[in-house]
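Coordinate-derived values only; no laboratory data. Keep in mind that this is a model prediction, so the values were computed, not measured. Cβ atoms are built from the backbone, for glycine too; each structure is taken alone.
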Structure I
Amino acid sequence: MKWLWYFYFYVFFTFAVFSVLEFFKADAAIHIYYRFLTAYHFSFLIPYFLNLLAIIATLISLEPLHAYIAGRPTSFSPDFCRWLLMVRAGLDLGGRSYSVKTLQAIYYHDPLVMWIVVGFMFLLIAPSYWAQARYTFRWEKNH
């Protein structure tokens, strides 16, 4: 079973790194989206920075996820892990403007496809939340 978690970590790590690369790549759709938004008004920098914070929170959450899989203590305190979990959840739900607009566009084209995409996104992200929550609260009980 541990090999499955390591495989998941590799997939999730790849997803996290890819999202960083796409966010900063000048010809990527997400980068162009935020450039157009900020061209209209300065206040549209807020969604840009929320998405950037969501990416950073995802990258930071890789460490507790790997610690859970490896069965070792994380270098973060339990309080930090708890806050990271809550901040990451909030940013994933409300800080990814481009993802929401992409899902809306897919929904207008074909609602069934949008729900399939949401299902795959859930399958990709949910295990990391589960592992981080379980590890954070288990680690707190043992220390």
Structure II
Amino acid sequence: MTEQTFQAYLDVMGEELRHRSHDKKVCVFYHIAELAAMDSKRRQALAGVLAEHEAKIRRTTTAFAYAARSGFARGVLTALFWLAPPPYPYRITGSPQEGFGFLIEKAGLAMSAAEAVSRYERLLDEYQRTLGRTGT
């Protein structure tokens, strides 16, 4: 991930958090398809955005799911959350289907994890096309 791409990610995250209604409840899904380097500069920048909006995140997050194929990535987050658990339910999984299944259960939605993954993959494909890339 380039510096420009990472900054765009932080900008979008910060913008969503700034504009999120204080009474809106959300589920958060992170899918890490490939492990990318996260140097201390990037970790500090991400921590800064999260710290700036900590109260709103705490108040508005119903549940959090993190899906990564990498056992190392899952292990790092598991250790982090063991030391400093988030104030909302969370699940660390190896697949988007497991992650969406958890979020659907916590949000009380009437849809299947397979349907959620299908929608997610369509949106991801559409986004990739806008970037001039192909595949998920």
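Quick look at the numbers
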{"item": "Of the structures I, II, the one that 21 was derived from, the read-out being relative contact order in percent (Cα under 8 Å, 6 or more apart)", "result": "II"}
{"item": "Origin of the value 3.8, where distance in nm of label points 7 Å out along Cα→Cβ at positions 87 and 111 was derived from one of I, II", "result": "I"}
{"item": "Origin of the derived value 16.7, 52 (Rg and Dmax of the Cα atoms in Å; candidates I, II)", "result": "I"}
{"item": "Computed 1.5 for distance in nm of label points 7 Å out along Cα→Cβ at positions 47 and 79 - originating structure among I, II", "result": "II"}
{"item": "When distance in nm of label points 7 Å out along Cα→Cβ at positions 71 and 95 is computed for each of I, II, the largest belongs to", "result": "I"}
{"item": "Read-out helix-only ellipticity at 222 nm (-39500 (n - 2.57) for each DSSP H run of 4 or more, over all residues; to 500), computed value -28500, structure in I, II", "result": "I"}
